[in-house]
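Below are structures written as structure tokens.
None of the figures in this text is laboratory data; all of them are computed from the coordinates on show. Note that the coordinates shown come from a computational prediction; the quantities given were computed from them, not determined experimentally. Cβ atoms are built from the backbone, for glycine too; each structure is taken alone.
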Structure 1
Amino acid sequence: MILYGGIEHIYMNKNAGLARKQLERRLAPLRDMVLVAPPKGWIKAIRESLGMTARQLAARMGVVPSRVAAIEKAEITDATTLRTLRQAAAAMNCAFVYAFVPIEPLDEIVRERATQKAWEYVSRLDHSMRLENQALLKSDLDAEVPRAIDRILSGSLRGLWEEERDHYA
């Protein structure tokens, strides 16, 4: 897709922004949920709640009974796979739910990172201006931060997560 001049990055960024808002609407209700896994793990807790033995679950999963004990142990130690969790859930007539739930809204995460990058930029600018004996007033630097944030957010966000490298190390 080719658009004229610098409009392409704005168009692409607006689509990313709309996708982020749509995803945020889906994730927001999950952010407030407090869901703590049972001490013995979800598989064993659900299996026992259903009155299902390990042998019965094994039969439903198409594995040997000793495998169920291994799966339940692996779940507790975070050593299982998503595939295994899906299979166990399906064998117990459960839906397997897997999601990354941002601690704060996605737009806030992006804005906070843009603010951090803007301050890094302004600090480098201030440093280089001081080296050239052209120091800026603090009020000028403070006024530059919101402009830098706007520039960052109106462009591609791909560079937003790049870490600064120490060029002198």
Structure 2
Amino acid sequence: MSTLTTSPLPSRHGVRTLLEGLIGRDVAIQDALPVPPKASNVVGVYVTDKLAVSALAVVNIEGAARLGGALAMLPRGGVEEAIAARDLNPALRDNCYEVLNVLSAVFNVSNAPHVRLYEMLGPHGAVPSDIAALSAAVGNRMDVALNVAGYGPGLLSVVCR
């Protein structure tokens, strides 16, 4: 039984370690401004077992494409083409979904509610107003610039309720 009612904000170390272990590449993380709201962003919506929104992960198109490409070891040229087109092809979309799905592990800590990826929104999909408002919330959030070795930079914002 959990004693916390919300998910705690994960550490930068926890996020970096999880991403590096998943994609098998070094990932540099440093503080950054929040991911600017754009239609090309990808938003992972995380819910508790009671389907209450617990956290969000917002990734800009560059970060989504590079993380998805690194997961499947796709050629960097194809990743850069997707970034130039401001959209994800089906392979990059599926791989980005998997990265966001595995990222749910950083929210699942002792005495906190179990959290899972409920859905991935974007790029270019409608984002419900409550999700957009939470993604812009000030407070319990982590905003970082990622640099995936061999693929390049992207932005990630993690927001917890």
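Please state which of the structures 1, 2 yields 26 when relative contact order in percent (Cα under 8 Å, 6 or more apart) is computed from it. All intermediate terms of the calculation are to be shown ahead of the outcome.
Details: 1: 26; 2: 39.
For relative contact order in percent (Cα under 8 Å, 6 or more apart), the value 26 is produced by structure 1.
If distance in nm of label points 7 Å out along Cα→Cβ at positions 19 and 147 is calculated from each of 1, 2, which structure is the one that comes out at 3.2?
Values: 1: 3.2; 2: 1.2.
It must be structure 1, since only it matches.
Say we calculate distance in nm of label points 7 Å out along Cα→Cβ at positions 35 and 107 for every structure; which of 1, 2 gives the highest result? Kindly include the intermediate steps, with their values, before the conclusion.
Working: 1: 2.5; 2: 1.3.
Across 1, 2, distance in nm of label points 7 Å out along Cα→Cβ at positions 35 and 107 peaks for 1.
Comparing structures 1, 2 by Kirkwood radius over Cα pairs in Å, which one has the largest value?
On the way: 1: 20.9; 2: 15.5.
Evaluating Kirkwood radius over Cα pairs in Å on every structure, the highest lands on 1.
With distance in nm of label points 7 Å out along Cα→Cβ at positions 91 and 123 computed per structure, which member of 1, 2 shows the largest figure?
Of structures 1, 2, the maximum of distance in nm of label points 7 Å out along Cα→Cβ at positions 91 and 123 occurs in 1.
Tell me which of 1, 2 gives 14.4 when you compute mean count of other Cβ atoms within 10 Å over residues 27-34.
On the way: 1: 10.0; 2: 14.4.
Source structure for this number: 2.
For mean count of other Cβ atoms within 10 Å over residues 99-106, which of the structures 1, 2 scores highest? Spell out each step's value before the answer.
Details: 1: 11.0; 2: 19.9.
The structure with the largest value is 2.
Looking at structures 1, 2, which one was semi-axes √(5λ) of the Cα gyration tensor in Å, for residues 59-130 alone calculated from, given that it came out as 50, 14, 7? Write out the running numbers ahead of the final one.
Numbers: 1: 50, 14, 7; 2: 25, 16, 8.
It must be structure 1, since only it matches.
Out of 1, 2, choose the structure whose coordinates give helix-only ellipticity at 222 nm (-39500 (n - 2.57) for each DSSP H run of 4 or more, over all residues; to 500) equal to -10000 when calculated.
Numbers: 1: -20500; 2: -10000.
Label of the originating structure: 2.
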